[in-house]
Structure P
Amino acid sequence: MEQEKLIQEIKKLRSEMDNLIKRYSFKRMFLGGMLHGAGILVGATLLVLIGGLILNVLGLLPGVSDIVQVITEAFESARLQ
C-alpha cells in the first residue's frame, strides 16, 4: 500500500518535471528574452519621443521641430524616388 503511494508520487513528480523542462526550454527562453528586449526598446523610444514633443510644445526644447522637419523631408524624398 505504501509502495503504491510512493510510486504514484514519483510518477506525479516525473510528470511535473517534464512539464517544467518543456516550459523552460532554451528556445523558448531565448525568444522570450528577445521579445522582452524589443519591448523595452520600443517603450523607451516612445517615451523619449513623447517627452521631446511635450518639451517642444512647451518651448523648453528648441530645435526639435527642425530635426523633425529634416527627417520628414528625408522620408518624403525617399518615397518619391
Structure Q
Amino acid sequence: MLVRLASKLSSEGVLRIVDDTSRSQYRNRILAGEKLISLLQESLKEKKKRKKTRIPAAANRKRLEDKAKRKQLKGNRKKPDW
C-alpha cells in the first residue's frame, strides 16, 4: 500500500490530506476524512493487467502500401541520373 501511495507522501513519509471546498472547518474535516478513506480503498484495489493486442494484418498491409506509395512519390521528385 505504501508503494502505491508513495507519490502522495511527503519527504518525511507523512500522508497529508487537505480539503478546503467548504467554508466550515468541521465540514472540511469530514470531507478530508472521506477523501482519506477513498484514497486508502483505491490503494488496496488490484490494478488490472494490460491486455496485449495485435495490429490487424489488414491495417499492417495498408500501412506498408501507403509507405510504398509515399516512396514512389518522393522518388519521382528526384532528377534523372543520365
The value -16500 for helix-only ellipticity at 222 nm (-39500 (n - 2.57) for each DSSP H run of 4 or more, over all residues; to 500) was derived from one model only; which of P, Q is it? Q
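One of P, Q was used to calculate Rg and Dmax of the Cα atoms in Å, giving 27.2, 82; which? Don't skip to the answer; put the middle values down first.
Numbers: P: 27.2, 82; Q: 28.0, 87.
Going label by label, the one that fits is P.
Any read-out appearing in this document is the output of simple, stated calculations on the displayed coordinates, not a laboratory observation. Note that this is a predicted model, so its numbers are computed, not measured.
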